[in-house]
1. So helix-only ellipticity at 222 nm (-39500 (n - 2.57) for each DSSP H run of 4 or more, over all residues; to 500), computed for just one structure, reads -12500; which one of P, Q is that?
2. Given that log10 I(q)/I(0) by the Debye sum over Cα atoms at q = 0.09, 0.10, 0.12 Å⁻¹, derived from a single structure, equals -0.61, -0.76, -1.12, which label among P, Q identifies that structure?
3. Relative contact order in percent (Cα under 8 Å, 6 or more apart) was computed and gave 15; which structure, P, Q, did it come from?
4. As an exercise: Cα extents along the principal axes in Å, for residues 144-199 alone, calculated from one structure in P, Q, equals 37, 18, 15. Which structure is it?
5. So if we calculate mean count of other Cβ atoms within 10 Å over residues 232-239 for every structure here (P, Q), which label has the highest result?
Structure P
Amino acid sequence: MVPAHQGGGVMRVDLLTETVAGLDEALAAVDAFDRALVVGLLRPHAVRAAGLAELANAVAGTPLAGRVAEAAEKAAAGAAGEDHFMALAAARTALVGSVHDALAERVEEATGRSRAGESTAETVPEPAARQAANLLAAARSWLADLARCGWKGIDHDVVSGAATVVSAMLPDPDLRRLATVLDGFAAELAASCPGSALDRVPVRRWADLWSRAMVLTVPGAGGVPVTGTATGRLLPLGVDVQEHATAVQAQVHAVFEPADGAASRLVRANVSVPKPDTVVGAGLWQLLRPHLSLLAAVSESRSMDITDMPVTSEGDLLWSDTRARAVTPADPFATARVALSTATASATAPLDRHPARIAAPVFLEGYSTQQDDDGLTFTVAGHRLAVDTDRIPTAGPLTPEAVAASQACVGLLRWDAGVFVVQPLAVETTVRKKPVAVHAGAWAGGTADKAGARAEKAATDAGAVLRERAGRLLRK
């Protein structure tokens with residue numbers, strides 16, 4: 001919440017707690033279809049028939065109606081082909097996209113920010129090589145086999161069919177996006193085989209991955225257009241770190257002020273790298289730093305001047321260190337107080353419309369905090385907003401305790417488990433009677449902080465051991 005006299009607008013937290021019309025019905029249809037994928041689409045089953053019918057009814061008034069109705073009928077009879085599975089995946093994707101759009105509109109109302117219209121730029125041309133077309137068809141065939149057997153019917157023989165497809169796709173940049181989805185999906189399925197022994201199935205997650213991968217097998221669907229270049233000043237707000245056992249990504253959220261005086265906009269810069277599963281905490285920055293100079297600017301609270309930096313319609317900067325240089329100090333909280341409320345949000349690409357993609361930068365202050373069995377919450381103007389402290393990375397000094405003692409917060413507004421939550425990126429709090437700012441990305445570019453230095457040293461030692469062992473294996 002930014003007081004109006006400070007140049008900002010007031011965030012309507014009350015809107016984030018109100019019911020969104022049609023949301024529950026759309027998600028109910030999605031859930032019904034997802035349950036059908038649990039039992040599989042090969043043999044007759046009451047759950048399958050009901051789920052298919054509910055999905056078809058949900059899109060009955062759309063251009064997809066005819067194809068989805070036919071696909072649902074064929075699948076209910078156990079006679080569905082790959083085209084029918086594609087229609088079902090498209091219908092589910094459209095429903096989830098409608099949920100995203102409704103939630104994004106509510107976020108716009110609550111923050112008072114506008115969103116850019118959908119881009120009319122041409123997408124990346126579809127792969128023309130015969131090998132690429134054959135690989136897309138092979139991926140589609142594997143996904144169809146998964147749908148037929150269902151999550152309860154998977155075994156290692158079925159899941160392993162993805163390995164050769166992924167290996168052949170990875171060298172092709174046009175197919176790498178789909179290959180990454182398939183690789184991760186297959187790894188999760190393999191770790192859960194046999195499906196018949198599963199006590200709990202991640203129903204929505206696996207259905208998300210299946211439908212996304214299926215739609216990405218359409219030639220050209222995975223291409224992301226570069227719609228222009230950006231020249232101006234970049235004002236970082238904070239860093240979101242997403243870590244997995246074998247990979248890590250840092251995503252810097254920032255306000256971009258164009259040099260030509262056009263309206264400012266929200267942008268992101270991403271860097272992803274593979275990692276050993278033993279590298280955790282502050283050691284992650286050692287892997288990420290060499291690939292994104294922006295991380296140093298974040299830790300130093302400095303702005304950056306960028307020149308002709310490629311940018312997509314979704315506001316993702318395709319980062320190049322040669323097109324950027326750090327300049328003047330820029331406090332993220334000053335940026336949030338003055339510039340955040342007037343920055344335009346970017347449009348979301350059609351295939352990326354999913355509630356999990358919602359991550360809107362927000363600024364809150366004047367709240368009280370409560371910690372109970374349900375977790376930490378902020379109370380803003382009498383309305384409670386859940387705080388997602390589980391997303392706070394261990395690779396920085398920001399802690400749940402610092403958030404609980406804070407008076408102001410720069411964070412990302414997300415939608416999780418049916419409610420809006422805020423993920424803290426930085427907070428203002430009081431330490432020894434002095435106001436201080438604590439940032440999740442404070443160690444991104446290196447630090448003299450004692451705790452950060454100790455964590456860096458431990459990570460350096462671990463990295464040295466790994467390199468020595470790898471060298472020994474190679475010599476053998």
Structure Q
Amino acid sequence: MLKKTSLLIALALSANALAKGGVSPYLPLNQAPELEHNVARLLAVSKNTHIMSKPYKVHDIYNVLQTIRHSYPELYQTLSYQISPYIQSDAGTFAKATLAAGTKNKTLPNQRGQTTKTNLIVEGGAYANFGRYFGVSVAGIANENEILPTQSFIYLGNKYAQVDIGYREHWYSPFNDSAMLLSTHAKTTPSITISNVEPITSFKIRYDMFISKMTEQRGILNEEEKNSTVRIYEKGRPYLYGLHISFAATENLTIGLSRLMQFGGGPRSVTLKDFAEGFFTPGAKDNVGSKDANEIGGNFELGDQLGSITFEYNNSLFNLPYELYGEVALEDTLGGTRNNAYSFGLYLPFIANDHSLRFEHSNWQGGWYANRIYQDGNRNSGNVIGHWGGDEHDYTDYPPAKSMSINWHWQLSAKESLNTTLRGLTNKRDGYKTSYELQTAYTRKLNKPVWGAKSLGAELYLGKDVYGEAFSRIALSANF
């Protein structure tokens with residue numbers, strides 16, 4: 001008890017910097033499963049929270065955590081301990097080593113392009129705050145093939161305008177297992193991001209806006225001639241602009257609006273005027289046909305755009321808390337054929353104290369992540385920047401599809417947990433089969449550290465892909 005009391009006092013003292021109008025570091029995203037599970041529980045049971053994009057700022061999570069001190073004391077104590085490294089002036093936040101063996105070379109969902117054939121993974125993170133208005137974050141993944149920065153950037157500013165410069169990830173969706181617009185499925189891109197630490201007004205307005213440079217595309221459209229079947233493509237690196245805004249519609253309901261614009265690169269020049277016209281009048285600046293292109297030039301069209309409207313509602317029914325959320329996403333605009341995607345999810349954070357259950361479903365029309373200007377579509381280093389299902393088809397084929405995932409987290413004891421996800425995907429076009437996969441991870445905290453490891457884990461990932469071919473992967477990990 002004395003140890004816990006001391007911890008809570010230390011948290012309160014060290015968190016003063018978070019409450020004085022300064023900048024905030026971030027929690028990891030798809031790198032610390034136990035911490036992220038408890039944060040998801042926290043946000044589902046708390047009131048008037050209204051946070052929809054990730055990664056989560058430590059400032060937000062700390063403030064929300066104080067609201068459940070008496071209603072969920074066990075979750076409060078567990079999360080207080082887990083986030084304690086993130087609210088100091090500087091700290092190493094997490095470190096993990098994984099040894100794995102797998103078959104088939106299938107892309108792992110939401111793991112920055114890593115595959116079942118990735119054998120050795122070392123990941124970790126640290127940060128340092130230099131006063132209230134400046135800090136440095138270093139986090140990433142190293143495997144046998146490459147180094148993948150995840151949250152490596154400098155951050156500066158104030159509570160209404162924090163600027164992050166470097167490799168900062170973005171997840172524009174209330175969904176947990178996938179995101180139609182932007183997720184961690186592809187490699188992180190270098191970017192400049194501006195967002196607010198403190199929500200604005202009583203509507204709890206939050207914004208996140210960035211500009212980044214993507215990896216090289218194998219071909220970007222140079223020009224297009226009338227009645228010609230020959231198109232000239234050149235290699236290049238497009239830009240990606242993202243904007244997310246969310247606000248509180250009611251105490252329990254959050255509405256979010258997101259926008260992505262992929263433009264320029266290689267032979268395509270873009271002025272500030274072009275960008276402004278594409279942002280404010282996308283129908284006039286997008287989906288230019290060959291006839292119009294002949295008259296106004298093939299370079300007139302800005303690029304490709306994606307958008308979404310999301311909602312998240314949390315409440316309780318017969319003392320059972322739940323979170324209901326959904327998304328309508330759109331690819332292309334009124335200037336051409338509209339292409340939609342529909343997703344919904346349900347999260348039950350506390351089925352008794354030891355279980356939580358999450359169900360998510362997405363359904364999208366053909367042509368998602370494809371674009372005639374960019375031969376690689378909405379991809380970075382060969383992986384789609386959104387939903388993991390967008391990689392599960394032939395590279396140049398973009399069929400309509402639907403996906404489903406069910407996640408069950410079982411807290412076996414105070415030291416043991418089992419986290420299991422079932423996924424299914426159906427491409428609605430001949431030549432594909434329905435894919436099924438199982439991913440289950442067991443974690444156990446150690447009574448005493450062994451060679452510095454505080455917990456050990458084992459994970460099994462297996463199934464059949466959309467071609468009916470079996471794949472499998474087994475991994476052993478240590479958290480330090």
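1. P
2. Working through the options, I get structure Q.
3. Only structure P yields this read-out.
4. Here the read-out was taken from P.
5. Biggest value here belongs to P.
Throughout, read-outs are computed from the coordinates displayed, never taken from laboratory work. All values derive from a computational prediction rather than experimental measurement. Cβ atoms are built from the backbone, for glycine too; each structure is taken alone.
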